[in-house]
Structure I
């Protein structure tokens, strides 16, 4: 399987990856709600628990959109998806450690981590929009720290940015789908 075929398979299975971005936006939104209604540590726990549900929710959303929610066996990009996930999971303790020093740094650190993960999606799906999404999340994380934003703002930024990009990605996917 050539890379273009592997990317097309990933795009077809997961709606250009938009269902995963939407599922992630929902996790960030839940964390923002928790930050507004409860404690920063509850918001952190909400994002971490919600993060564990992103892939199953994205598969469900893919199926609701008429996609398979599963790439072809033997797709060589599956290993990129797996190693990207492993890298992200190994970075989460850094964000948590930052929160132990200053709780307001958890969500900006996660914005940087998730932004970095989305950069690999440009190869996974063959779509440059993921470079812009990754850079947008990273920039939001940096701005949140520099301007000393409260926990709620970091969580809300992740949700709003991902919601906007999920909408763009899914609309593009729908327009490009064969009739």
Structure II
């Protein structure tokens, strides 16, 4: 695994193999960030079920302002911190070890708001939809924020997660990325 593009392009990421760990493949990450374009520049990013942190770290390499990573695994948090330090992004990251659902509520209580949220839940039926519902209810989002949800290609989330509006759904091999927006797109952050 490596950083695909941006200021840290080509730099390798530390990763590990364990049951339930499924980093977003390089080609899917490339497609995701190519579709986001300049939206990521200056963004506050929230990476839920972060695993190795590849998505949030890629966002930082492409110009995101800050990334917050949430995962329940102590090993994931250790790996994310190591990757962030190796890439020189330790000061631009926050790692939270714990339950994603509680973390989202706590972030809102702390007044944190994000421009881009990535939900990379384990491929357990219904878990991604439950996480998306939690984000839609807690709203740790700035106006115009995008929420991108990764699921197994056969799992379709539907479009009923108000106040989030469905934007698009794309399949890349065995991975589906579904995009939702909160309110109208903001021109300036």
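Every number in this text was worked out from the coordinates using simple rules, so none of it is lab data. All values reported here derive from a predicted model rather than from experimental measurement. Cβ atoms are built from the backbone, for glycine too; each structure is taken alone.
Structures I, II were shown, and FRET efficiency 1/(1 + (r/R0)^6) of positions 45 and 77 (r between Cβ atoms, R0 = 30 Å, to 0.05) at 0.40 was computed from I.
Looking across I, II, the calculation of distance in nm of label points 7 Å out along Cα→Cβ at positions 53 and 69 that yields 1.5 traces back to I. Using helix-only ellipticity at 222 nm (-39500 (n - 2.57) for each DSSP H run of 4 or more, over all residues; to 500) as the calculated read-out, with -9000 as its value, let me know the right label among I, II. That value comes from structure II.
Comparing relative contact order in percent (Cα under 8 Å, 6 or more apart) across structures I, II, the highest value is found for I. Each of structures I, II was scored by distance in nm of label points 7 Å out along Cα→Cβ at positions 101 and 117; the highest score is held by I.
Here the criterion is distance in nm of label points 7 Å out along Cα→Cβ at positions 85 and 125, and among I, II the highest value is seen for II. Suppose you compute P(r) over Cα pairs in 10 Å bins from 0, in percent for every structure in I, II: which one lands on 11, 39, 33, 14, 3, 0? The read-out comes from structure I.
Of structures I, II, the largest value of distance in nm of label points 7 Å out along Cα→Cβ at positions 13 and 29 belongs to I. With P(r) over Cα pairs in 5 Å bins from 0, in percent, for residues 5-60 alone coming out at 4, 17, 30, 28, 15, 5, 2, pick the structure among I, II it was computed from. That value comes from structure II.
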